[in-house]
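Pasting the structures here.
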Structure I
């Protein structure tokens, strides 16, 4: 039995646009009930109109505010019953530099503590369900390739997504004997710019990027196959290229190189030749 089934309840943060909205549509396709949590009132209103279903309820909440989670959980459970599918997808991107405290706090508060707050609110509940009430459940956390290969230029964002990866891996291990599967969703080129009709967002899909619906379908396919790491390719970057980039990054540690050698001029030729010759 799958968590994607009629009558089960999904809770999706960052669910009013992009990947989150696409996953909400996927859940509705399977006759699930969906609670969407987002702090963008404009996209929440548009999501309500786009989804147009009595099985959808939206909440204007900032996931970084721990105090709001418990009350919201009670509201959702009172309306739809227990949550079986938890997707912690809310995230922001920003630019800043060393010495810019606001930059680090803004990103960490949402990208990292928004996930921590969700896990602390729901994981004990998932663990406490009795054997007679243990239908399949799932937790999906949205990460980023930047949290794995760590390209230079956005330290706070990369660090937040690296921490999310570590949390998801630990949670997967801790829940390995439960009825709750845990998955790390890592999109390719971010499709957050496009959700069909969001204010201020592009209508045209940039070349190379996937539509959010493609990410949602790929996530569904890999979840059905029991995969934890859901590393999405895109139209520009293949699965093999992703694997090579990750292996090279780990090689910095194993081979005693300095960090981020893929972007250092003195390692450019070595890295490119290795990528060509490596078979994965």
Structure II
């Protein structure tokens, strides 16, 4: 691990340089992650993945604070960055991080997106519904319906993504705490579960914030990036310099497929 807990080393390298991967790794998520990709890559560089703060803390950061946290770890390492990768809603972070690193080291790293997207209200609302239904089975049907209705009302009334995120976090904690107790979780596990959602919401909202705050960096990185896209890719994956499409691969499997890993390995060598 490097950078005071802001990065995890997913694979070691033999050459002087690192590849950075921006995502929010989490236990139990449907999508394959960069740990899966690292097992299949054949590159000479180490692969580092972003880490959130301790989940039990429920830390919330702005988009700029997320970037600063990761950048401090990279600067402390003193190692050149060869590429920056971003998965889905983390793509704006990867774009801005690559831009900042390019300014620091005098050379822009390669940028690779996987099903890139800029998170909007629907994305966050959908994630709230999915996590609520998958991980809180102890809720009654009435409670689940009420939580769903709270989410719908928040989506209709929120002025922006950050406001929506704050309301969804409140609702999730309100229904999630009794569900955790019914499941027999102790205080520490309950705090980690609820805090993890709050921090994840902060991660998603921060991605949208940084995209709006640094449009030149976003457009600059997007215009030179390669997008690796799946059957579930949106329009953002076609607004890059080069798209490498895998229409037979589902979004959830994109980072765990040998064919994709071979393609990415060739890009990064």
Structure III
């Protein structure tokens, strides 16, 4: 398993970095659309859609929605991000009340709708951040990775109080705190690097704290869906790493929120 993980990471990491930071405009939108469509394929499984032709049709619908956003210019607009934010408030409510409010989201249709407000704003968010330059796209990627690393080590060392035991028993409040410490330091580094000054630096720190917490929610939402479907990974598209959603679940929540905040802050 470790060997397979290393082999997959060896070709996947350079490909992702080249696509995210080497492309821009329409090429970047197409590259990120491909990632989101693969995640959409996996989401149809999380929604309980089993027939291959039905899953392909639903992915095509997602692709058409992305094309409409692109052609209308909404791929760089704030309103899809606001709609996504409203959807994530619902996701938070369902995670907090899992499994008691399950009847509100467990139908296949509602899980598919959930996928729309998770995946489409994430795609828009990637494009908004890339349009503003590579710096803030790099920042949000490092933020999510740093939050994961900080949470892992702090959780292992100090984890006592469970964050959401019915959704993801391994996560703890101490892990969340560890992630916040790492991302706080990251925000200070970027604020100094970009010369944001006291006011801009404070705004970045506050935005970073909010995005860090939301990134945890992104992980929990996918865990909730996988727990309901009784599956370990969203797919086996990435040998040794599970599926695309398993790699970007935190980003689906963090990217649109940070993009929304960046439109008015950075």
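Ranked by distance in nm of label points 7 Å out along Cα→Cβ at positions 24 and 48, which of I, II, III sits at the highest value? Comparing I, II, III by distance in nm of label points 7 Å out along Cα→Cβ at positions 24 and 48, the maximum is at III.
A value of 116 was derived for volume of the Cα convex hull per residue in Å³, for residues 32-95 alone; which structure in I, II, III was it taken from? Traced to structure II. Quick check: 121 is what I get for volume of the Cα convex hull per residue in Å³, calculated from one of I, II, III. Which structure matches? Source structure: II. Source structure of the calculated read-out (helix-only ellipticity at 222 nm (-39500 (n - 2.57) for each DSSP H run of 4 or more, over all residues; to 500), -17000) within I, II, III: II.
Read the figures in this text as sums done on the coordinates, not as results from a lab. All of these numbers come straight from a predicted model, not from anything done at the bench. Cβ atoms are built from the backbone, for glycine too; each structure is taken alone.
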